1. Assuming 17.1 is Kirkwood radius over Cα pairs in Å as calculated from a single structure, say which of P, Q it is.
2. With relative contact order in percent (Cα under 8 Å, 6 or more apart) coming out at 25, pick the structure among P, Q it was computed from.
3. Identify the structure, out of P, Q, from whose coordinates helix-only ellipticity at 222 nm (-39500 (n - 2.57) for each DSSP H run of 4 or more, over all residues; to 500) was calculated to give -17500.
4. Match the computed value 1.5 of distance in nm of label points 7 Å out along Cα→Cβ at positions 101 and 117 to one of the structures P, Q, and report its label.
Structure P
Amino acid sequence: MLEEPFVPTAPLPIAPLPPSQLRHSRLTDGVLWLLRRRRRFRVVGMSMRPLLEPGAEVLINPFAYGQQRPRSGDLIVAYHPGRSGLRLIKWVVYVESEGCFLQGLNDGASTDSREFGLVPWDRIVGKVICRFP
C-alpha cells in the first residue's frame with residue numbers, strides 16, 4: 001500500500017540552506033561521550049550524502065532539546081514516526097507546533113517528512129554535534 005505524500009496545512013516557511021559541513025570531534029566531545037553525555041550514531045543509508053556517507057559516525061546530544069525545540073537548520077536523530085525502532089538522521093527544514101519537518105540531503109535516496117509528515121517532539125532522539133572520532 002502506497003502512502004499519500006505529506007501535504008502541509010499552511011504555507012511552508014522559507015527553509016534554511018541544507019548543512020554543507022559538520023565539524024570533527026574534539027577532545028571535549030570524546031570526554032562527554034565517555035561520561036555518557038553524548039551518544040554515537042552510525043549512518044546507514046545514502047539519504048545524507050554528500051555530507052555524511054554510509055558508515056560515518058556522529059555524536060549526538062540527547063539532552064539538547066530538553067528545554068528547547070529544534071531550530072531550522074539543525075541536524076537531528078529521530079525515530080521514524082511509522083516504523084518502530086528505526087532511527088533517522090535528517091536536517092530540520094522547519095518547525096511547527098506539532099513537530100518538525102525533516103528532510104534528507106539526497107532527495108532520491110531519502111525517506112523523510114515529504115512522505116510521512118511532521119515528526120512529533122517525543123520522537124526526537126537528539127541533536128547531531130559532530131563527526132566521530
Structure Q
Amino acid sequence: MDEIRLNRIRSMMKDELAVLVNRELKDPRVPSITITDVQITRDVKLATVFFSVLSIAENKSDPEITKIALDGLNSAKGYLKRQISQIMNLRMMPDLQFKEDKGLENTLRVAEILKQLEEEKKSKAAATPKE
C-alpha cells in the first residue's frame with residue numbers, strides 16, 4: 001500500500017479511536033487517555049496504538065494506572081476494532097495492539113535534568129570568586 005494512503009488511514013484511525021475510547025468505552029479501568037500515535041504495518045495487518053494516561057488517581061502509582069488502562073483497552077479490543085471497521089470501511093481491518101507512549105514522560109525527565117544542570121552551573125558560578 002502506498003505511503004499516502006497509509007498516512008490517511010493512520011490519521012483517521014487515530015482520530016476515531018480517540019473519540020471511541022474517551023466517549024463510548026464504558027470500561028472503568030480505562031481513564032481519560034490520549035491516543036498519541038497509530039503505526040500501521042505496510043500490509044495493514046497490525047496497527048500499534050500509542051496512548052498516554054491523562055488522569056492520575058491519588059492512591060495508585062502511574063505505572064499501575066497505565067497497566068490497568070492497558071488491560072482495559074486490550075479487553076475492549078474487539079469492540080473497538082468492530083466500531084472502527086464500520087466507520088472506516090476498510091477491506092481488511094488491522095489487529096489492534098496498544099502500547100504506552102513514554103514520550104511525555106521522557107520529555108519531562110529531560111527537562112528536569114536540564115533544570116538541575118542549570119542550577120549546578122549557577123551555583124558553581126556563584127561559588128567561584130571573581131578577580
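1. Only structure Q yields this read-out.
2. Q
3. Q
4. Working through the options, I get structure P.
Only the coordinates and a few stated rules stand behind these numbers; no lab work does. These numbers come from a predicted model, not from an experiment. Cβ atoms are built from the backbone, for glycine too; each structure is taken alone.
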